[in-house]
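What follows are several structures.
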Structure I
């Protein structure tokens with residue numbers, strides 16, 4: 001017991017010294033993304049969406065929020081796909097960036113599964129993202145309740161690094177602030193789409209897709225979006 005107590009005290013002392021003599025993190029760090037979402041991404045065209053009043057209320061005033069509703073144009077409802085993309089970029093206040101799970105829970109969604117997926121870019125680089133399966137009940141026009149399912153896919157982007165894990169993001173922030181004197185100005189892109197196999201095209205305005213087809217569609221959109229917004233994935237001609 002004495003040996004364990006001594007080791008614990010030594011670790012505490014080393015931590016205090018490390019914090020005392022480490023360089024201060026840089027302020028106003030560079031963001032690893034462009035503050036925009038492209039109008040065209042692969043087979044999709046995106047219409048601008050405004051951040052909601054609730055989002056503006058909850059996030060610090062210097063937070064950048066960019067949103068687009070993407071859809072496949074020129075197709076009948078029975079063949080149309082639709083997805084919502086968002087990009088949140090932190091300002092000086094780090095509260096801008098947090099686990100999206102918290103917001104989804106507050107919006108009435110229940111998270112039924114969480115999976116890390118890999119998206120291979122055309123350049124060969126692999127981007128790791130987190131796929132949340134979510135569900136909630138919606139009230140239909142005939143007053144019946146229907147389970148609405150969706151997939152919410154996101155990842156975090158720092159100055160020169162990305163991760164699908166909020167814990168890893170925090171560890172990277174701590175490590176790089178101490179060892180590299182870098183203060184990551186984190187951003188998180190996300191794409192959300194409904195699972196529509198229990199809805200008619202007339203009810204949802206798009207084709208019927210099961211979970212696997214919906215995830216495939218989202219990852220295809222991310223494959224087109226990510227190299228357009230994430231600096232370390234951009235390729236020079």
Structure II
């Protein structure tokens with residue numbers, strides 16, 4: 001039995017041809033995904049599989065980017081198995097890393113610079129993640145370090161871990177960051193208390209706390225911008 005008909009193979013090839021003739025920037029999300037999926041199955045082209053996957057992700061690549069290989073496979077989309085899921089997650093991770101490198105090369109000048117970086121990384125996580133950005137004297141990002149992960153109701157932050165990471169990386173300043181899976185951007189009383197504790201502890205090591213950024217699907221909240229540091 002043939003794996004695909006000639007008509008189906010032609011359908012799978014269409015996004016590739018469009019990329020060559022019109023340029024990658026002119027392809028839709030589904031067409032780019034179809035190239036990663038490579039080929040469909042009898043009766044269902046790679047483009048159809050791509051559209052079905054996007055539908056499951058509410059046509060949001062950020063949601064897709066937060067999914068693991070196992071999560072994609074659990075959708076049970078016929079024709080979209082582990083091998084294709086691996087290709088998709090790898091490509092999305094490359095895109096994320098490219099974005100992060102762009103931010104790291106630039107000097108952080110505002111809360112918006114930080115928020116754009118963090119939203120791509122954290123905004124669609126189902127659980128709350130507390131992380132820190134470590135910066136050098138030029139306000140360039142050295143690295144981002146996850147401090148803790150918790151349930152939807154919150155996470156526990158160990159100040160000693162934060163200071164240890166900052167010292168090990170010779171950071172001059174830090175930015176605290178976490179996501180609110182609920183979508184609510186307003187900081188809790190616990191958020192305010194831990195921010196002040198970390199600020200005071202970091203000062204003992206001559207490390208400045210530049211900001212605490214909270215991100216969600218609705219945007220971001222900056223402690224510095226709101227005068228709450």
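Ranked by relative contact order in percent (Cα under 8 Å, 6 or more apart), which of I, II sits at the highest value? Can you show the working numbers first?
Details: I: 24; II: 14.
Once relative contact order in percent (Cα under 8 Å, 6 or more apart) is tallied for I, II, the winner is I.
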(request) Could you tell me which structure in I, II was used to calculate distance in nm of label points 7 Å out along Cα→Cβ at positions 69 and 85 as 0.9? (result) II
(message) Tell me which structure, out of I, II, gives 1.23 once Cα Rg over 2.2 N^0.38 Å is calculated.
(response) II
(request) Consider the structures I, II: one of them gives 3.0 for distance in nm of label points 7 Å out along Cα→Cβ at positions 53 and 165 as calculated from the coordinates. Say which. (result) II
(request) Identify which of structures I, II gives the largest calculated value of distance in nm of label points 7 Å out along Cα→Cβ at positions 125 and 149. (result) I
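Compute mean count of other Cβ atoms within 10 Å over residues 45-52 for each of I, II and report the one that scores greatest. Intermediate results must be reported in sequence, preceding the final value.
Details: I: 13.2; II: 22.2.
Top value of mean count of other Cβ atoms within 10 Å over residues 45-52, among I, II, belongs to structure II.
State the single structure among I, II that was used to calculate distance in nm of label points 7 Å out along Cα→Cβ at positions 157 and 189, giving 0.5. Don't skip to the answer; put the middle values down first.
Values: I: 0.5; II: 1.7.
Clearly, the read-out refers to I.
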(request) Can you spot which of I, II the value -15000 was calculated from, given it is helix-only ellipticity at 222 nm (-39500 (n - 2.57) for each DSSP H run of 4 or more, over all residues; to 500)? (result) II
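Coordinate-derived values only; no laboratory data. All figures in this text were calculated on a predicted structure; none of them were measured in a lab. Cβ atoms are built from the backbone, for glycine too; each structure is taken alone.
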